[in-house]
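Next up, some structures in structure tokens.
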Structure P
Amino acid sequence: MRKIASFTVNHDVLEKGMYVSRIDGDVVTYDIRMKRPNGGDYLNMSAAHTLEHLLATYARNSRFSSDVLYVGPMGCRTGFYLLLRSTTSKGDAIKLVQESMEFAFRFEGEIPGNTKRECGNYLDHDLIGAREVAADMKEVLKNWQEQDLIYKE
């Protein structure tokens, strides 16, 4: 079998940031890398779960909502994938992620979609942890530009 694209990325040199993982027709997959791979520090599942609710809520209510296909965590717990229609420019995708992190960092109150009826694991959330990850990513992405979206070799 052919090796999938995400397994061809050199995880030994991958740093926190935002990258274009792949382009499939009119869909762009962005790799939002929140932790250095194989660094021993991974996303806490409760914080990642909360961050998923916050980032997805923001992105699906943003001016790019019609282009948002998916926002969710990677199984390796080092980041999230964001899938957008290619009608959203790469610069706008960066802005969307920056704004989403700002939203998560500042969020207070009841986590969106956090009831037994709405969520399959509604008791497993960590807002403080999600806000800490968002604060870190705000700093990482604060000056991110389109040329930074390319994986380093």
Structure Q
Amino acid sequence: MKAAPKVTLAAHLIFFAAWGVYLLFAHSGAAVVRLETDPVDPRDFLSGHYVTLRYKIGEPAGCPPKGPVWIKLEQEGEFWKRRECAAKKSGSGLWARGRVENGRPRFGIERFYVNENSPLRTAVSGDVSAKVSINSAGSARILELVRQRSAPPPI
């Protein structure tokens, strides 16, 4: 093997190892919140088993019409609610980072994949709430879905 392919291989290995370490620790010590979901159209069965979610904190009212957005969250009872939507993060508190797409803020947590035997396979947005980790950079990650009420009959 020549030196150039070895260097390229080593660079790839270092990159993916560093990325893996980042993903493992990006949410360590992050705030954990519970978010309400709104009903949304059913999932696409061709893409695997997942639940499509829409969050109440992602209402477009008061948010910039496009680009990155920051949503300030405050706890109200067992759920966290939106208190502010801005193009830039300002002040202290818990902020979730999103991007406006099709007129709505999206956070990268709008799909939650479930295995074939999961009782959440028949869940739809509005039937569940999401337990979400939000790190200091505003990045959100779903930890689990919690069923709110009885599940609808399977389709």
**Message:** Starting from the value -10500: which structure in P, Q was helix-only ellipticity at 222 nm (-39500 (n - 2.57) for each DSSP H run of 4 or more, over all residues; to 500) calculated from?
**Reply:** P
**Prompt:** Where does the value 64 come from, among P, Q, when percent of Cα pairs over 18 Å apart is the thing being computed?
**Reply:** Q
**Fill in**
Calculated from one of P, Q, distance in nm of label points 7 Å out along Cα→Cβ at positions 118 and 142 reads 3.2, and the structure in question is P
**Asked** Computing distance in nm of label points 7 Å out along Cα→Cβ at positions 38 and 86 gives 3.2 for which of P, Q?
**Response** P
**Among P, Q, which structure scores highest (criterion: FRET efficiency 1/(1 + (r/R0)^6) of positions 6 and 126 (r between Cβ atoms, R0 = 35 Å, to 0.05))** = P
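Throughout, read-outs are computed from the coordinates displayed, never taken from laboratory work. Computed from a predicted model, the values in this text were never measured in an experiment. Cβ atoms are built from the backbone, for glycine too; each structure is taken alone.
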